[in-house]
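Colleague: The structures considered in this document are given below.
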Structure I
Amino acid sequence: MNENAAALVVAFLYEFKMVGDQFQDIALCAETVWTSDPDRFLSAVTANSVVRDRLMVLYAFNIEVSRSAWVTAEPMVAEMRLQWWLDAIEEIFDGGEVRRHQVVTPLAKLVRSLGLRRNWLDGLVQARRWDIYKKAHVDQDALNAYLAQTGGGLMGLTVAASGGDGSVGYEYGAGCAVARLLVAAPALEKSGRYPLVDGTEAGVKLLAELGLTKVKASSRMLCKTPRSARAALRADWLAQLILRQAIMRPGLVSVGGLGVSAARKKLRLMRLTAFEGF
């Protein structure tokens, strides 16, 4: 779907809500998610309207933060962009006036009304400093921390905002983040990054096994997750499939061969939504 069609999708979803700055901000967040993270957009629209709006705000926040290292070649400028977000979070938790911004403004209302955890928000920003510099992770523990703060932090926030157990969502998201990393690895390497501590087939297989173990363990704890939070969990609806692919055929990672066709991907999401799964 092209950008014009994407704009029509967002306009349709929010046509009855485009009154006042608050709803305009959420619609703009949704447009950002559709254009930059369409898979999460599709999973978000399987939620009820209240949860959907919350997810759009948090996903837009994640997008804006993650962009910081990629919109400039100057590390200092990228650091300044990340600091801007840390300062915005500081304002949100200080309880006073918050800077006007299409993502920060609705994020502040969401965080304050639901009591979302600051360490997950701060961690999501801090972890992105690794993206700025073309250096490998020091060791596997450092990579695990990066995956937990990025994928785990975002999933923890979205599950908590949807009425579920954010702490278990955090663990689930950290495991699912392995799948996202393996899919993105070829593009990251092409850009001069070193996403994997051990890029050999044996290393890839071990990493995928660790991710799948974490996903399965947390999934068992999430079996009683409220319906309202299932859409947040569905954001990584292909994670287990991708991790199993990487375990069985680790060589697919280096050639960008992980994943399924667009049709099969959407069919799987439709099936999970119909049966309220994730």
Structure II
Amino acid sequence: MKNPRHVLVTGASSGIGRAIAVRLARSPNDGGIGARVSLLARRADMLEDTAALVLAANPDAATFLVSCDVTDDASVDHAVAAAARALGPIDAVVTAAGIGGPNTPGAEDRFDAIVATNLRGTYLTLRAVQRHLAAGPDPRHMVVIASILARFGVPGYTAYCASKAGLLGLTKALALELAPKNVLVNAICPGWVDTDMAWEGIDGMAKAMGVTRDDAHRIAMSAVPIGRMGKPEEVAGLVAWLLGDDAAGVTGQGLDINGGAWMG
């Protein structure tokens, strides 16, 4: 019997990354792919919490945990190589590591830090995984978590918008580069998703507008046709589909999951 696929997930300590790791580890009968999962993030203690959730979802799942700073070349190379040694060549990678929030010009501008994590960190991860990919001919996968803010701009979020838009360019170029090897590269662009990062954004809106958190939430959801935040599990379900047989012809795409807030 063929071994379960090895999927490496960055940003696996919380939010969307955690939901993706848990979903992919589930058995196919439970909506997952029964994957072996390598969990990467900066905080090892939170990775242990994710691993516990993975094992609760599938007691037979194999996991590997490694602390990693995606902005550091050596840290990324070490983490990916360690994952490949522990669980074997990598069949898929999902890059969910990222930071959000606004940035303002001046001495405290966060532009470099945001771009270094969201864009350069993703690039470093994909290139490191490329060196440890499983052999074909079956498709291998790279899935990039971008954002609805890759689609349009928001005042005060120049770094975040630029980094996420850059991920779409990276996805398209790498998809063409790796297509001859049957490596499929796609991006997912979530809108508001019920995560700590999203609520930090809501709190920032509330402060800037001088309103309550509930009021800021209502204002934000007024721009979402279905009127609610998405769930991390919904993004995880889209990742599971991309890694399935029905998506074998999908590459170089930015897939939107935003409740209708942006329609291309």
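The numbers here are math on the coordinates, done by the rules we state, and not lab data. What you are looking at is a predicted structure, and each value in this text was computed from that prediction instead of being measured. Cβ atoms are built from the backbone, for glycine too; each structure is taken alone.
Colleague: If helix-only ellipticity at 222 nm (-39500 (n - 2.57) for each DSSP H run of 4 or more, over all residues; to 500) computes to -22000, which of I, II did it come from?
Modeller: I
Colleague: Also, quick follow-up: Of the structures I, II, report the one carrying the highest value of distance in nm of label points 7 Å out along Cα→Cβ at positions 114 and 202.
Modeller: When distance in nm of label points 7 Å out along Cα→Cβ at positions 114 and 202 is computed for each of I, II, structure I gives the biggest number.
Colleague: Taking FRET efficiency 1/(1 + (r/R0)^6) of positions 138 and 218 (r between Cβ atoms, R0 = 41 Å, to 0.05) as the quantity of interest, name the structure among I, II where it is greatest.
Modeller: I
Colleague: Still on this structure, I have one more. Given that mean count of other Cβ atoms within 10 Å over residues 26-33, derived from a single structure, equals 23.4, which label among I, II identifies that structure?
Modeller: I
Colleague: Further, regarding this structure: If FRET efficiency 1/(1 + (r/R0)^6) of positions 226 and 250 (r between Cβ atoms, R0 = 41 Å, to 0.05) comes out at 0.65 when worked out from the coordinates, which of I, II was used?
Modeller: So the calculation was done on I.
Colleague: To which of I, II does the computed value -0.24, -0.50, -1.03, -1.20 (log10 I(q)/I(0) by the Debye sum over Cα atoms at q = 0.07, 0.10, 0.14, 0.15 Å⁻¹) belong?
Modeller: Going label by label, the one that fits is I.
Colleague: Starting from the value 1.9: which structure in I, II was distance in nm of label points 7 Å out along Cα→Cβ at positions 170 and 210 calculated from?
Modeller: Matching structure: I.
Colleague: Supply the structure label, taken from I, II, corresponding to mean count of other Cβ atoms within 10 Å over residues 50-57 with the calculated value 24.1.
Modeller: Going label by label, the one that fits is I.
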